[in-house]
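Just so you know, all these numbers are worked out from the coordinates, no wet-lab data involved. Keep in mind it's a predicted model, so treat the numbers as computed, not measured. Cβ atoms are built from the backbone, for glycine too; each structure is taken alone.
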Structure I
Amino acid sequence: MTRKELFEYIQKVDDPIKDYNKIISNLHYTHYFLMDSYKKVLETYDLTFAQSNVLGIIVFKYPKAASLEEIKEMVLEHGSDVSRTVVRLTEKGFIEKVTDSENKRKLAIKATPKGLKTVEKMSKDPAFNKITTTFKLPEAKSFVKFLKKLREV
């Protein structure tokens, strides 16, 4: 069975109460479908998912610099190699290491103009926004409420 055939099968759920496995399968399929789509868009910015996550955290902290520990606490994918991701983002010119203002012996990480411009451009990119802009406000609120409920299980 192909992924497409599997998804067509999953969509035929008439009574989710009787078949919880289809709900889980649908969540998995949707997760990977969205991640594949997201990955393709990120490639146009020369970023991976982990890099975009770390860059987003650093830009969120801007104009302040972020410590490696702060980034590790905020990163979405636990266990990802944040140190290596920071090195790659530095090599690509999205971020820079600066002296920590509170502890001169430590380094902090700050977004460069290129990093700031890239995140701003990404936030306006129709390819990123096409998924969420199809929701009307009540649908979006219900969806967020449902996702929160799933995380509380």
Structure II
Amino acid sequence: MTKLNFLQPIENWLALYFGKKAPAMPKNIKEFIVKYGPYFSLVLLIFAFPVMLAALGISTLLTPFAIFVGLGFSVLSTLIAILTFVLQVLALPGLFKRTQKAWYFCFYASLLTALNNLITFNLGSLIINGLIAWYVLFQIKSYYKN
């Protein structure tokens, strides 16, 4: 599983604006991100793991009451966050090996994060995090091969 074909138009549009039309990132910065990014990701995933476990526990506890108190979006948001976490964990070995599959896992995680920000009406994070994530992802995409 590398590419999801139904997301191809979104990928093409983002690649056009963040990979081709955006100012190119200096090569030394790209190489730094590709070389040390997996280590930063590993550290962040280690710190995020207890938070994900807590979120899963709270979400599970509140799910039966979601109908009564309107927590549907909260539960959905938690599930999206957990799925994003799983995609980032799946991407980690490939990030060290610089595989295209790992890049796609990161790309899908960024799309899920954007969706989560949209669902929770966190528009500031949607715009700022989306712009930064997609700029970096499409600037370093050429470093990730099959």
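Taking distance in nm of label points 7 Å out along Cα→Cβ at positions 7 and 31 as the criterion, the top-ranked structure out of I, II is II, with the highest value. Supply the structure label, taken from I, II, corresponding to helix-only ellipticity at 222 nm (-39500 (n - 2.57) for each DSSP H run of 4 or more, over all residues; to 500) with the calculated value -26000. Comparing all candidates, it corresponds to II.
A value of -0.33, -0.77 for log10 I(q)/I(0) by the Debye sum over Cα atoms at q = 0.08, 0.13 Å⁻¹, calculated from one of I, II, originates in structure I.
Quick check: 31 is what I get for relative contact order in percent (Cα under 8 Å, 6 or more apart), calculated from one of I, II. Which structure matches? Source structure: II.
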